[in-house]
1. I, II, III: which one has helix-only ellipticity at 222 nm (-39500 (n - 2.57) for each DSSP H run of 4 or more, over all residues; to 500), as calculated, at -15000?
2. A value of 21 was computed for relative contact order in percent (Cα under 8 Å, 6 or more apart); which of I, II, III is the source structure?
3. From I, II, III, which structure was distance in nm of label points 7 Å out along Cα→Cβ at positions 21 and 53 = 2.7 calculated on?
4. I, II, III: which one has Cα extents along the principal axes in Å, as calculated, at 66, 27, 22?
Structure I
Amino acid sequence: MELASNGKTLVGILTGSPNDLPTVVKVRDTLTDLGIASEIVVASAHRTPDKVVAYIDRAHKEGVQVLIGCAGMAAHLAGVIAGHTRLPVIGLPLSGGVVSGLDALLATVQMPPGVPVATVAVDGAKNAAMLAARILALKFPEINQALEEAAKKERARYDQTADEALAKLTAK
């Protein structure tokens, strides 16, 4: 699919640890499927906070439109991002730790007034990408069209009988 905005990066995806990349690449892959250029940056709110701020500054200058902060456990990354920008910020809490991502979910969703972070489910990589796409669709008609096509394909996947679905599963 041809990328919206001539391949210019529209979504910046920050993750707190290289260990998170297997989940985080699902965000990028979903965005790519929708024709949205994105980039992934490993930058920790706790270990490399200057790198987080430097990326946000660069993203502003380069025209990035939406930022996604992906982090587990204490999960302050999305909040730190939101504290340094007026761009829409989506928090993707990641599983792990002793409570399987509940701590990350609470840390991401419980933001102070005036510092909003739209938060998706724990490990909800696809929904983080889809929410970013919906935000961008307000400005880019081609992304709106890609979302319509994706919804149509998803509906078709569920518009079948149980026997048809089972036949497809057993054929794999």
Structure II
Amino acid sequence: MLKVALARFSKLNEWLEKAVYLLAIFIVANMVLALFLSALVRYLSGTGYDWFIELPPILTSWLVFPMLGPLLKSGSHIKVDVLNNTLSPHNLSLLKLAISLIALIASIIFLMAGIEATSLYFKLGQVMELEIEIPIWWIYLAFPTGFLIMAFFALELVLSELLTILNRRNT
């Protein structure tokens, strides 16, 4: 049963990972394009548009937070590998399980805090003071979105390590 749940969850996360990478590509392309257009318009006309310059920092949260889950799963996040060489395979699986559980719990806590913050800014109705009006809640929405995605990936890692530990125990 655990194997079937893990297989289904892995399929969902594969799709989610591709969507997050596509979003990241789109955001980075828009950041570069905005800065290029800012320089081009300023060079050609002598004046520029502030929102070209302010767009990349606004998009940064939408680049960073959704990437948390795929980076956790791939192991591309910042980590210390000292124990990988000293622990037995069983103890290493237990350590990975503990890390995945901590990541899952933390992502749920931050998800709830992100929903609360986004809801607050949505109710306040504040907008950024730029040449184009961007609601502040839209920027804060990246937090719960990213931590929800991270929770999916952390749950997959928990299930995977549980399956690994159970398979070792049965052999």
Structure III
Amino acid sequence: MNTITANYLSRAETWLFITILIYFLMNGAQVFETAVIVPKWTSSPPDSFQLFKNPYGLDLKTFWIVIHSLHEVTFIIAIAFCWKIDFARNWLLILFAIHFAVRVWTLAYFAPNIIEFQKIANSASSGVELMKRVSLWKTLNYIRVGVFIAVSIGLIPLLFKLLKLK
């Protein structure tokens, strides 16, 4: 760690702080969506899917693509700027691996299902199976949001440890 300059450490702290801020912004949006929007559209499918109905239906796809992309870019930059600091690099890699696993889960399960639910809003489909699928989606979403929050909280002690190196 003797090759770490004050300037290097300052950039590492800055990018980790930016990553934490963006992660908490993303978490705020996730908590809002989970607490306010999800209960509305999951309350009584397919009738409650009216929130998705064209032409003015709710579609947060662009928002989530932008916020996740921004966050992941800053997370990778933070890893790059913390690379020479062993404890920071290792901890960031572990947290990023967890984050990445949840993102893969999101893209493999949550996104395709919400897209299908949006399509159902614009058609005439219903049934007990639909209610089970929506209920499972809602339950698993609580776990997903919880993991994202845990990862972001895991970044905070790392920042404090970096700050103590000065």
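1. Of the options listed, only I reproduces it.
2. Values: I: 21; II: 31; III: 42.
Comparing all candidates, it corresponds to I.
3. Value 2.7 for distance in nm of label points 7 Å out along Cα→Cβ at positions 21 and 53 corresponds to I out of I, II, III.
4. On the way: I: 53, 42, 29; II: 72, 36, 29; III: 66, 27, 22.
Label of the originating structure: III.
No value in this document is a laboratory result; all are computed from the given coordinates. Quantities reported herein were computed from a predicted structural model and do not represent experimental measurements. Cβ atoms are built from the backbone, for glycine too; each structure is taken alone.
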